[in-house]
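A.B. asks: In the part that follows, the structures are each spelled out as structure tokens.
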Structure P
Amino acid sequence: MALVRVTFLIDEKMLGDLKTLSSITRIKQSDYVREGIAYVLERYKAEFKKAKQHERR
């Protein structure tokens, strides 16, 4: 799997909470962000199916 660099903005509180969680668990912040993106993509995968069906029409 190739990794690419992305830049985005998040709320200061979210960043603080993410840093705290990361320091407590010793899991990298980037790992949590990737896990969160994977969760959202899985949650909304039906939207991909709808878009593909709409393209076929």
Structure Q
Amino acid sequence: MNEEKKSKKPDYLTSVGALGISLATVISYTNWHSIPWAIFHGCLNWIYVIYYAIRY
């Protein structure tokens, strides 16, 4: 029997990704008070969080 293996991401990777999106969105909305910017920065997630940490 040939069973196909599903590639499943470890749970911590999805948790870290969700944390990055949430953190970037909250930081962006707090700074800019703009939902479109918050969505954009949420897509960039950890890149924006690291940029914000270095910049401010």
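A short reminder: the numbers here are calculations on the coordinates, not readings from a lab. Nothing here was measured: the structure is a model prediction, and the numbers come from that model. Cβ atoms are built from the backbone, for glycine too; each structure is taken alone.
A.B. asks: Work out which structure the value 0.15 belongs to, where FRET efficiency 1/(1 + (r/R0)^6) of positions 24 and 48 (r between Cβ atoms, R0 = 25 Å, to 0.05) was derived from one of P, Q.
C.D. replies: P
A.B. asks: Then there is this: Identify which of structures P, Q gives the largest calculated value of FRET efficiency 1/(1 + (r/R0)^6) of positions 8 and 40 (r between Cβ atoms, R0 = 35 Å, to 0.05).
C.D. replies: P
A.B. asks: Matching task: 56, 23, 12 is the computed value of Cα extents along the principal axes in Å. Pick the structure from P, Q.
C.D. replies: Q
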